[in-house]
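Participant: Read through the structures below before going on.
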Structure 1
Amino acid sequence: MAAVSTSSRHRLDTVWAYFLDLYARPGVKEACLDWQDRMGADVILLLWLLWLGVEDGLAVDDASLRRLDERMKGWRMSVVLPIREARRAIGTLAKAGERDASGLYQRLKRVELAAERMALRRLLLQDGVTGQQLPKHLAATANLERYLGALADGPTIENRTAIAGLVSTAVAR
C-alpha cells in the first residue's frame, strides 16, 4: 500500500491547470459530462483520480475512494449542484432569447467553476489516500473503473472504452 499526501506536485494551481488543460482536449469534456449527467459522477473527483493515476501511479483502494467521495459529497450537494442547476435553467432562457439571461449565464458559469476549484482544494487537503502503485496508465484506468463502477454497479463496455480514451489523452499530455 502506498499513501499520497499533499506535496509540491499537489499544489492547487498546478493540479487546477492540469485539469483545465486536460478538460479542453478532444473528447474529455464530453466523457466527463456524460458521466456527470448519466451517472452522477463528480467531475472534479474523477479528474483527481485520473491525476493520482497518471501523475503518481496510484490506484486508490476502496476505502480511500469512499473517503474522497464523502469529502466531496456535502460540497457537491449544497454548493455545486444548486449553482449548476441555476446555470442550466438560465442557459435555457438565454437560448430562448430571454433578455439579460446570457450575461447571467456567463456569470453563473464562472461561479460554478470557482466552486469546483474550491472542491479541488478540499480534495488536496485529504491526506492518507492509499492504494497500490502501478504503471501510470494502469493506475489511472483502475481509478476510473473503480469510481464509475461504484456509481453504476460495475463498469460497462461503453464506459471502459471512454475510460481508455481519457487515460490515453491524459498520458499523452
Structure 2
Amino acid sequence: MVTGGARSGKSALAESIASRLGAARIYIATAEPGDGEMAERIALHRDRRGAGWQTVEEPLDLAGALARTEGQGVRLVDCLTLWLANQMAQGADSQTDTGPAIKALCAALAATRSPVVLVTNELGLGIVPENALARRFRDAHGWMNQAVAAVADEVWMAVSGLPLRLKPERETP
C-alpha cells in the first residue's frame, strides 16, 4: 500500500514498486473521466506509465477485478480514495455502509497470490471538514486505510516525492 497527500509522488512510487515486482503489469483504474480535467489527469497517468501495462477499468467491483486478474501479473490499483468515493456515490454514506465493500476488498487482498500495489490518499492530516458529507468520507477513508494497511505486507508513504517505508521497516525502494 502506498499512501500520501495530493501530488506527493505516490502513484510514481507505486508504479516503481510494481515494475520491480514483475514484467506482466496490470493497472486497475478506479477513476472515471467525469469531466475534462479528470480525463486529462487520467491521460497524464497513462502517459507516465508508458507501454507494458494492461489497463482494467473498475470503479466499483475492486474485489472482483482482483479475482479476475489473479495470476496474470502484478496489479496496481490506483486509487482506493476514488474507489471509496465511487462506493459512497452509489449510496453508501458511512463506515457502516462502506464496511461490506471494504471487508470484501480486504478478503480479496488476503486471498491473493499475485502481488498487488494499492495507491491511497492520506486525508486525515488536515483540518476537520466543514460539512457532514466530507466528514463522513474522511472518516470512512481513514477506517478503510487502516483495514487495508493491516492486511498489507508493506506500507509506504510518499512525502514531497520521497518514499518513507512504514511497514514492516524503512528502506529505499
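Participant: 1, 2: which one has Rg/Rh (Cα atoms, Kirkwood Rh), for residues 87-134 alone, as calculated, at 1.06? Working shown, then result.
Facilitator: Numbers: 1: 1.34; 2: 1.06.
Structure 2 accounts for this read-out.
Participant: Where does the value 32 come from, among 1, 2, when relative contact order in percent (Cα under 8 Å, 6 or more apart) is the thing being computed?
Facilitator: Numbers: 1: 40; 2: 32.
Traced to structure 2.
Participant: Given a value of 2.4 for distance in nm of label points 7 Å out along Cα→Cβ at positions 23 and 55, point me to the structure among 1, 2 it was derived from.
Facilitator: Working: 1: 1.5; 2: 2.4.
For distance in nm of label points 7 Å out along Cα→Cβ at positions 23 and 55, the value 2.4 is produced by structure 2.
Participant: The value 49, 24, 21 for Cα extents along the principal axes in Å, for residues 31-126 alone was derived from one model only; which of 1, 2 is it? Please list the in-between numbers first.
Facilitator: Values: 1: 49, 24, 21; 2: 40, 35, 26.
Here the read-out was taken from 1.
Participant: For which of 1, 2 does helix-only ellipticity at 222 nm (-39500 (n - 2.57) for each DSSP H run of 4 or more, over all residues; to 500), calculated from the coordinates, equal -23500? Write down the numbers at each step before the final one.
Facilitator: Details: 1: -23500; 2: -15000.
The value was obtained from structure 1.
Participant: Once FRET efficiency 1/(1 + (r/R0)^6) of positions 63 and 103 (r between Cβ atoms, R0 = 41 Å, to 0.05) is calculated for every structure in 1, 2, which label goes with the largest value?
Facilitator: On the way: 1: 0.35; 2: 1.00.
Largest one: structure 2.
Participant: Using mean count of other Cβ atoms within 10 Å over residues 47-54 as the calculated read-out, with 10.9 as its value, let me know the right label among 1, 2. Before the final figure, lay out each step's value.
Facilitator: Numbers: 1: 25.5; 2: 10.9.
For mean count of other Cβ atoms within 10 Å over residues 47-54, the value 10.9 is produced by structure 2.
Read-outs: derived from the displayed coordinates by stated rules, not from any lab. Model, not experiment: these values are computed from the prediction. Cβ atoms are built from the backbone, for glycine too; each structure is taken alone.
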